[in-house]
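No value in this document is a laboratory result; all are computed from the given coordinates. Just so you know, these numbers come straight off a predicted model, no measurement behind them. Cβ atoms are built from the backbone, for glycine too; each structure is taken alone.
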Structure 1
Amino acid sequence: MTEYIIPVIFLLVIFISLILRKAPYSSFVAGAGEAFDVVKTALPYLVAVMVAVALFRNSGAAAAVSDFLSPVFGFFGLPKELCELILIRPLSGAGALGVLDDIFVRYGADSFIGNCASVVYGSSETVFYLSSVYFSKCKAKKLGYAIPVALIANFAGYSIGCCALALFA
């Protein structure tokens with residue numbers, strides 16, 4: 001049944017555009033042109049975030065910061081084994097997925113640490129990546145409290161989720 005969703009949506013768009021007397025192909029080409037402009041605007045920010053994540057992880061800085069912050073994370077009920085995942089997740093989804101895979105291989109997906117890692121990965125967002133995309137598009141200069149509040153919300157989600165796992169698992 002789900003294999004029909006995309007073709008049905010495609011046919012529905014064509015049908016509606018014909019009813020409204022719009023040229024579907026011309027509209028598609030115009031939309032694709034706008035998408036190219038968005039990519040052209042956002043690409044430098046995305047490359048900067050990807051390079052920063054690679055440098056942070058491969059230089060050993062992530063491990064050093066993880067070792068330094070593990071007592072703080074432990075105070076909030078987060079296992080110290082998740083420190084690197086918690087640090088990488090706001091920066092990069094793909095990098096965090098690699099760390100998550102390392103945790104699953106080392107501790108097992110069904111262990112408490114594996115379950116907490118799943119909560120951390122699933123209950124958070126790549127704050128800096130999304131901020132670079134959204135704020136580059138709207139050309140915002142003053143970000144205000146957007147990023148700190150998003151990071152605090154991520155951390156609250158980590159802590160509450162892992163504490164709930166500890167209580168109810």
Structure 2
Amino acid sequence: MTTALYPGSFDPVTYGHLDVIGRAAGVFERVVVALLANPRKAPLLDAGERLATLREAIDETLGEAARGIEVATFEGLTVEAARRCGAHFIVRGLRAVSDFESEMQIAHTNRKLAPEVDTIFFMTALEHAYLSSTLVKEIAAFGGDVRGMVPPAVMRRLGPRAPVG
């Protein structure tokens with residue numbers, strides 16, 4: 001069974017993330033969406049909320065395609081998370097050339113640390129190329145409307161924290 005790991009903070013998960021997850025599920029038999037639980041950061045949603053939101057968003061958005069997708073949390077090195085779940089591939093989404101530069105450096109470093117783990121890049125769909133979790137949080141913090149950027153599972157949780165127009 002080919003397994004891929006798609007790591008991220010997903011704070012919050014966007015339609016761009018879900019696009020990459022769905023496309024990865026079409027290539028790999030098993031996709032583990034790995035939520036980075038970094039205790040040094042102060043996320044908008046805590047790890048438990050992000051985990052629940054991810055699962056709901058995947059189920060609501062991807063439907064039947066969600067069957068081979070698992071959601072888990074991890075701390076530490078991404079390659080160690082890949083090893084723990086038996087993944088030989090790390091999935092990353094690219095929105096622009098600027099993403100490629102940093103992602104290439106990370107991919108080479110991961111390959112040095114774990115030669116058996118390779119990185120696969122998916123170009124984000126054009127309609128989601130502008131999206132980032134940071135952008136969504138900023139828009140929501142100022143009362144902007146983030147519908148169409150994030151799935152309903154995120155909208156339900158953002159409500160009390162960041163008013164949406």
Structure 3
Amino acid sequence: METEARDGAPVRVPPPLVYLAAVVAGIGLQLAWPLSIGLARGPRVALGVLVVLLGVPLLVAAMRLFRETGQDPKPWLATPEVISRGVYRFTRNPMYVSLALGQTALGIGLGNLWILLLVPIACIVIQITAIRHEEAYLERKFGDSYRDYKKSVRRWI
């Protein structure tokens with residue numbers, strides 16, 4: 001029988017590293033082949049800040065719910081319950097949405113089109129390397145209650 005510490009989704013790469021890698025790749029691509037988003041610095045920074053203001057509260061709310069329920073957000077650790085209240089009523093993955101918004105904000109703020117173009121790639125990688133495993137684990141562990149939750153709440157937004 002698996003120990004509680006091993007009773008989690010088989011996620012091998014910490015999801016924040018996927019977004020970080022996409023940002024680093026975008027910066028590298030920008031150095032090699034500059035692509036600008038074509039906005040002046042002031043509007044670019046203002047728009048970037050606006051996107052951050054959407055993402056940070058989402059991340060904070062999700063982390064608060066994890067803390068309140070005594071859970072660890074690391075997907076490879078055991079999940080004692082499915083959180084379906086708060087921001088989890090609107091998206092099954094508010095932390096990943098907030099990380100994607102953070103990457104988007106950086107791309108806009110820096111005027112780096114590469115970082116923006118890599119947002120959907122990072123989301124696809126997250127889907128394959130994390131969400132797919134997390135959802136399979138949660139279906140095995142919680143059965144119909146998780147399947148019902150999946151039917152009523154979108155994966156992203």
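For FRET efficiency 1/(1 + (r/R0)^6) of positions 39 and 119 (r between Cβ atoms, R0 = 25 Å, to 0.05), the highest value in the series 1, 2, 3 is held by structure 3. When relative contact order in percent (Cα under 8 Å, 6 or more apart) is computed across structures 1, 2, 3, the figure 40 traces back to 3. Assuming 0.8 is distance in nm of label points 7 Å out along Cα→Cβ at positions 7 and 87 as calculated from a single structure, say which of 1, 2, 3 it is. Checking each candidate, the match is 2. With mean count of other Cβ atoms within 10 Å over residues 15-22 derived from the coordinates and found to be 18.4, which of 1, 2, 3 does the value describe? Label of the originating structure: 3. Each of the structures 1, 2, 3 was assessed by mean count of other Cβ atoms within 10 Å over residues 79-86; the largest value belongs to 1.
Starting from the value 2, 9, 18, 21, 22, 16, 8, 3, 1, 0: which structure in 1, 2, 3 was P(r) over Cα pairs in 5 Å bins from 0, in percent calculated from?
2
Each of 1, 2, 3 could give helix-only ellipticity at 222 nm (-39500 (n - 2.57) for each DSSP H run of 4 or more, over all residues; to 500), but the derived value -20500 comes from 3.
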